[in-house]
Structure P
Amino acid sequence: MKLSVIIVNYNVRYFLEQCLISVFKAIENIDAEVFVVDNISTDSSLEMVKEKYPQVKLIANQENVGFSKANNQAIKISKGEYVLLLNPDTVVEEDAFEKCIAFMDKHPDGGGLGVKMIDGNGIFLPESKRGLPTPSVSFYKIFGLSALFPKSKRFAKYHLGYLKENETNEIEVLSGAYMWMRKSVLDEVGYLDEAFFMYGEDIDLSYRIILGGYKNYYFPETKIIHYKGESTKKGSINYVFVFYNAMIIFSKKHFAQKAKAFSFFINIAIYIRAFLAVIFRFINRFKLPIIDIGLLLLSLGSLTYLKPYLGFPNQIEIHNDYGVLNILSVIVSFIVGLAIFKSYSKTIEIIKTILGLILGSGILYSINFLFPQSYSFSNKFLASILITSTLFIYVSRIILNYFNTVKIKKNTKRTIAIVGNTSFSEKIKLLKNKTITLHRLLKIKPSNDIQKQDFNQYIGKQNQLPDLAEIYNVSEVVFNSDEISYGEIIGEMDKIENEFIDFKISVNSNLIIGGKTIENLN
């Protein structure tokens, strides 16, 4: 037998179903076996596997034994020349396994192999290729030097940022989401270390493969989608504690002489990163109001400075009895006005932002009457505040949109592109009209062969999707997997690579699955 595919599942029934569909397409021409090890899921995962995939070798645990132990249960009884540990929240290309086998057959020194991974928005996942987290590499990552110098051979070793994402290279650490290994090497160096419940086990095994005299490769000639759940988000406090504690276990095991000092710094880093995670989450959530407060202060400062040149009859004087209250009245009025018009979402509308500023001016005008006349703003000063604040905030939104920090919504209604036949498009249209206001539905032919008569039904063909998505400001793309291969789907997502576009794939004609939502077509 050539290949054993092992999938550990815990309460991701629909992702698992999609994963299995792609896996069975990928093993059609391969002598292979597929294991699903379930860690006591409660979402009907077991029933789905038994009913739809009776050929799967199912191991149903009566408790959650963790990632390492669950994989080891299957590895011990696997018969394949190669073993693939695969996350259930992944989708593989139809020829992925054939390409991996061909590469590894030509590289007998290869003990392990990882592939290029993209997320549900088509964005490259840097953990596709990683270096060994030695004490120095870990230090650079923990204290942010790898983020400051993402292409440096010295500081960016954790994610090997100096290696190109589309070039095959030798690496040190494979990702547990897609961990392809030679079974004979596993028998030699040992299986996953069960001391790691979650995180770190892939690093440990990758290192032991290298210590055994073999090489690990990054192989981007095939790609997978890896949807990443909330529990794996790098900014979560849970991730910080679990991941860095796994690094301590790894350090004690492999760098015993330096482990004590390393553990000390790691523990300090854990609490620093946990604190920063809270701070950054707050900043990320309230970054637009924070930016606006800064811009309003800049506006007030500029107007006060220009007062002699513009002839304002009054100005803000911070040292007087009402100076601070004057400033707070401006900030509160505009922030409240902008919030009422919902100007603080990730996707923003310029018209609502301007309306929010106008409302803020009205609130400020009303509050201004509460101040004694000698400390209140003149109408000229109020009008100047509105003009400068609108200019500053409008320009800031353009700049933030350019750097993909926010997205300016060009339409008040959503535009969805559907790559599929007309009947599939109509099903999607009916579904979407129940939940959202649909501005435009773009029907794209699931083929690059388009005839003149096709333009009565389709706006374009498959390979025009990246251009159409940009031209029409598409917010969602739905693929009909019955008509377009997973390889083509992943390829289109990789080309577009846009965090503001949700890519969704049909599953068995009754579901569409994306990184954030699962929708029923029935």
Structure Q
Amino acid sequence: MLHTDVLIIGAGLAGLTCARHIRHRSVTILRPAPDDGSSYLARGGIAAAIGEEDAPEYHVADTLVAADGLAEHRAVQILANEGVDRLIDLIELSVGFDRDDDGLLHLGREALHSRDRIVHVAGDETGRHVTTAVRQELERHPNITFVDGRALELIVDDDRVCGAVFLADDGSVRVLAAPATVLATGGIGALFSRTTNPASARGEGLAMAARAGATLADLEFVQFHPTALAVNEFPQPLLSEAIRGEGARLVDESGRLLMADHPDADLAGRDVVARRLWRRLEEGVQVFLDTTCVDGFAHRFPAAYAACRRAGFDPTSQPIPVTPAAHYHMGGVSTDHWGRTTLRGLWAIGEVASTGVHGANRLASNSLLEALVFGARAGRDIAVRIRTPQELNLRRMADLCDSWHQGISHYGRLSVSPASLAKLMWRHVGIERSETGLRRALRRLDALKADLYRFDPRRLPLEAARSIAHAALQRNESRGAHYRIDYPRRADLAARRTIVANNASTTALPLCGVPDE
């Protein structure tokens, strides 16, 4: 058994930022692999109201429009107001944001933003550069320890989360005990056959929180990015929305503009554009992103250019085939404004959390910003709340480890393929949904789950997938990223967040709480 003051499960930007604000204590960061996670793959930038003609209230307004009636207003204000300070933190860390000829930050625009406010690093490699810079700073700090391993279950003792069981690289099952545990496990994109997310993004943190009794929220809202490169890679390379912000256009195989009839054209909301492309693809029509008019494409978008060339395309001279792909989960573990969940001792940050910021649809480039803002807030909150590690029930911990060893020993005997699960989710819980398809998915997921021992790790993605499908079945309207072909319109009476309480003893969230001083 390992002990630490703070256990952070996940090493993306949210988890690293949290650790940065509590590094005066002993912090252990559990990660599935170095440089793994959606933060490193983020091709968009960071939205911040720093331009001369911009202000946080404009950023708030744009975020609320994208959220389609479901964002929590105070959370959005926190995001926009504190986002500027978090950007300054990165500048002081010497992150090399792109600048114009006068040395000022280059500000771009993406869908539904009313102002130029997106900052980038190396064009479309923002996530990798920013996350690496924060990680390298922490690797030099004596109080921060990185442990490679896969979390299996949260430990709940005396109605409090106090660590996790994890699978170490050597195949052993161990316990990491901590008075404060932070879920920063990322999203659920790899539950779908087409995704821009890494293979580790299978909702396991979501499932662990649900097992422990945490309250979840807004699980039905999954954002599909319209422009992943249509190649046989996993994950599929993302062609950043910033490329369309610089003039690229979506066309069909005949060269017709796909978004010409929309007032926002190619910078319409992601849900609108993704559905338009999906329907054309379902009709058997190929769709492309025409980037030939973007000056200096190779220099301005090096990751996209490299992916295209690797696939045999030249984006400077020909349109590039694209497809929608699962990209971001607005739902997650329900938290207050400090990352606190409904379970004592457990915080959730980043994509695994549902802070109320994104509502039914995330505004472009608000994801890295949310990781920075709420990662920092969780760190500050933990710093003033942390307590001495409590004594654990060692017999119970030993039994948990034995159970997970048994589950892993069955690993090769069962035939639950991640690929078959991903195809099921793409077809029935994807861009367009229906009661018939969702019920079919739920029946299949229930059958698969019934075949698995409770302590088989492959059960976690199934549990996450089932929770998403069930939430989608319950929302009988179309709103934001959730589209039901049998309920194609918004229903005003349904304009409320979906809250799933997994434990009758959970309490209401103190949404406007402040950390104890």
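Coordinate-derived values only; no laboratory data. Predicted model, so just to flag it, every value in this text is computed and none were measured. Cβ atoms are built from the backbone, for glycine too; each structure is taken alone.
Annotations for the structure displayed:
- Origin of the value -10500, where helix-only ellipticity at 222 nm (-39500 (n - 2.57) for each DSSP H run of 4 or more, over all residues; to 500) was derived from one of P, Q: Q
- Structure (P, Q) behind the derived value 7.1 of distance in nm of label points 7 Å out along Cα→Cβ at positions 189 and 381: P
- If you line up P, Q by distance in nm of label points 7 Å out along Cα→Cβ at positions 221 and 301, the top spot, with the largest value, goes to P.
- Each of P, Q could give log10 I(q)/I(0) by the Debye sum over Cα atoms at q = 0.07, 0.08, 0.13 Å⁻¹, for residues 213-460 alone, but the derived value -0.34, -0.44, -1.02 comes from Q.
- Origin of the value -0.59, -1.09, where log10 I(q)/I(0) by the Debye sum over Cα atoms at q = 0.09, 0.12 Å⁻¹ was derived from one of P, Q: Q
- Computed 22 for relative contact order in percent (Cα under 8 Å, 6 or more apart) - originating structure among P, Q: Q
- When mean count of other Cβ atoms within 10 Å over residues 61-68 is computed for each of P, Q, the largest belongs to: Q
- Answer label among P, Q for the case where mean count of other Cβ atoms within 10 Å over residues 357-364, calculated from the coordinates, equals 27.4: Q
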